[in-house]
Structure 1
């Protein structure tokens, strides 16, 4: 029997997969009426203070979170959203999962290549290695890569 979910954390990143990841999270959460948290992390360069005001990034993040809320609303589900600033997304996602005591983290992974090879970046490996809860990774299909 599947484990009961009470809280699910979804990390969106502005990719075309965000809507799918939010919908998947809601689908997983609905059975148990779990609470869904959607976060967007603004990564602040080390040359700037962590609390720097990054107006363009804030507007972008708010737009991404508004889109996530719209997806949830279209599916008849309420989500809680939060915009965060940090040096790196991975540790922030894991810390949020810990502080919110979530049962599952859901991440979207666009199919990206670096130097001709598939590359998953820094965030996904960090979350997979350090999260204490379940992690669901939703990778973009190959035929949609590089849209």
Structure 2
């Protein structure tokens, strides 16, 4: 278990495997959560500036969060997420894209109001196989400090 004291500004990780986005994956997710025609119909998507089926931004965020959990060799002592800031949707993720996540710790501080806990902020960047950023966001989380030794 990685505690607050084990996490340093500048620590960075990258997902070790890609997430390949399939048409079935896009249509399944978007049919339920964001059923705009260009997310669920290849012909409608072909008429957009993107020119092919692409997923919703919220699906891309979900993929980034999933890859973030999978890339941690040792889990952090996370209590809860505190929010996202500066969420940017930069390039659509399309059928056949292979997505990869990079996470970097950009801030750590002890909680002023919750003894025994710390707050970390990370910059998460989801990119495609061409190195284009699909989404980026800053995520904050509440993390347990290492328990006192008895």
Structure 3
């Protein structure tokens, strides 16, 4: 009975401690997933940027919708940066993503927090609030790209 209990406990521990990348069949799948999530987020963020920078007319409803998408998408790509996903498909991610995991996590956490603020600012319907939050979020994107993305 002790052996069955020990085996069950070991199996549960192994299952719970599996890395996030285990959800992907291949490293290539994880890379495509994170790139896709970042692409979609970038498309919606670009729409906000066009409004914030005066290249497109401010539309409060569209700003709110795009900011909500950005905030949701900001949660997704990080699972695609698991162990072994530094190779397997073309990627601009630098090796520091995997060698400086704690710092990289700080960047991803900061992005998630800033996108929540961006969505809240967009909900106000005020262009100045959007501009301020957009600038802070863009700075967070840039800081991560400067450290962890190849040019």
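Source structure of the calculated read-out (distance in nm of label points 7 Å out along Cα→Cβ at positions 32 and 56, 2.8) within 1, 2, 3: 3. Computing helix-only ellipticity at 222 nm (-39500 (n - 2.57) for each DSSP H run of 4 or more, over all residues; to 500) across structures 1, 2, 3 gives -23000 for structure 3. Taking mean count of other Cβ atoms within 10 Å over residues 104-111 as the criterion, the top-ranked structure out of 1, 2, 3 is 1, with the highest value. Structures compared: 1, 2, 3; top value of distance in nm of label points 7 Å out along Cα→Cβ at positions 80 and 96, i.e. the largest, recorded for 2.
Laboratory data are not the source of any read-out in this text; all were calculated from the coordinates shown. Predicted model, so just to flag it, every value in this text is computed and none were measured. Cβ atoms are built from the backbone, for glycine too; each structure is taken alone.
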